[in-house]
Structure P
Amino acid sequence: MKIAVLIKQTPDTAELPKISAADASGGQVQATMVINPWDEFAAEEAIDLCDRFDGDSVAISFGPADAADALKHALAMGVNEAVLIENDADSSDSGDDWTTAALLAAAIKAQGEVDIVLTGKQSVDGNSGSVFVGVARKLGHPLLVNVLKITDVADGVITVQRGIDGGEETVSAPLPVVISVAKEINDPRYPSFMGIRKANREQIPTLSPSELGVDMNSAQTAWTNIRKPAERHTEVKIIEGASVPEKAAKLAEALIAEKVI
């Protein structure tokens, strides 16, 4: 079984960003970059599934060259391999969520037969929670969200427990599948010292958008012809009366006259 886990590098929310001194180009906001905290739950689940079902895992990320540090964190935790999608040298645009989904889906396909794609619920910077939806759409796989526990994988079918409003439900889906995990699914491990040393020695292979067949300059969402909603005018009317029943009767008559009731 092959498992892909999607990783993003995001600012560390545990510390305040720093602003450098202003120069000719102005000051810059500097933040410590770390693995997206939500993605740690996905990485931990990938490691656990590999142990339970004798699988191999690969972490995939899209970002600048230093995003390899987030992938090395996943490797230090115990993920087997990692791949970084890095922008072409002549492309300055990082793309929108749909482009990111297209890149990640193409990178997943490049890994061969991937049975399970694991993601966190969202990223702490964008908070859109939409990229994994696009990945599932691009791959044509079923999507399971807010998964609390993966109970079984057998005969090409995965069974999970997922959270819903007011409770939980058990659902099954055919493999391959994309799964967005909730934080209740596990407790991510701290990378061991030996794991960190081994990960730091790894040379993470890179893929470019052109190698994956994704055009960064044409697959953008275009916001055009956005119009401000028409201004609405309202009028407040005070219902007068000598008693509450009288006021209620007048209110009912007014609502009936306006065809509200």
Structure Q
Amino acid sequence: MTWRLLLCIFLCLCLLGTALADPVSLAAPLAGEVYWPEGSDAGSAQYIYRYSLPYAQGEDVTCEGINAFYSYYIEDALAFTVPINGECLEDPSLVSWTEVTGEVTCNNDDYFCVRLVSRSELDGISYEIFSGQVFAREGSKEGLVISLPYLLGILADNENDTWLQDRQTAKADTCVRDLIWEAIVRNEAGYDYLPDVTRAFFDDMFYPEEDFYLDATGNPVFFVQSGILTPESEGVLLFPLSLETILDEI
């Protein structure tokens, strides 16, 4: 084997090593089941709240941020969501429930993203709500959830000027709304849009700066909650866009 071939192999291995992602390691999920009223059990509860959320295995800033976020999410749910939902129920003959699950949709060197899905059946009526959390893995926002302008790079991690933050957020929102409204008009996905949907209503009900998660390639998938643009039966509407497409239009 010649030295040139050895050098070539070495360089290829170096390039491969830099290209490989270093994903966040996951431990057993943060999971549990809570019953309402307090003191009831699985057989007597009127309302059941179940959750299964990611738990990062590690002591770095990213892992600490992820775990702190979802620990607080559960604390808040148990303190407020469970009693509020339980006390609002009108039909004691039905067992109502909420199930919250977190799916890791992107886990690479730059971002750790979770699509959080909350499904409920309250008084016999079904609900489904999406949310997405994109955690930065580097920079001054490491371990924190970032919004769309930071993902696009049109806001610096350490930007403190609130006027510029608002301006760039509005700029990103307008761009994405334009792109998705075009998709709605074309309706290549074949969604059954409600007849009274207007652009103004769409703008009021869709918040691109936070209504997205990342796919495995790091591109955003925007979502519109069920029942807003289409009947509830259609579920949550998904609109994938590449970062390149958005940046080309900004």
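A value of 1.36 for Cα Rg over 2.2 N^0.38 Å, calculated from one of P, Q, originates in structure P.
Set P, Q, criterion distance in nm of label points 7 Å out along Cα→Cβ at positions 102 and 238: the highest-scoring structure is P. Out of P, Q, which one gives 2.1 for distance in nm of label points 7 Å out along Cα→Cβ at positions 86 and 126 as computed from the coordinates? Corresponding structure: P. Comparison across structures P, Q (criterion: FRET efficiency 1/(1 + (r/R0)^6) of positions 118 and 142 (r between Cβ atoms, R0 = 30 Å, to 0.05)) gives the highest value for P. Out of P, Q, choose the structure whose coordinates give relative contact order in percent (Cα under 8 Å, 6 or more apart) equal to 14 when calculated. Corresponding structure: Q. Given a value of 4.1 for distance in nm of label points 7 Å out along Cα→Cβ at positions 46 and 150, point me to the structure among P, Q it was derived from. Source structure for this number: Q.
Comparison across structures P, Q (criterion: distance in nm of label points 7 Å out along Cα→Cβ at positions 54 and 110) gives the highest value for P. For distance in nm of label points 7 Å out along Cα→Cβ at positions 30 and 206, the highest value in the series P, Q is held by structure Q.
Values in this text are rule-based calculations from the coordinates and carry no lab data. Everything numeric here is computed off the predicted structure, so don't read it as measured data. Cβ atoms are built from the backbone, for glycine too; each structure is taken alone.
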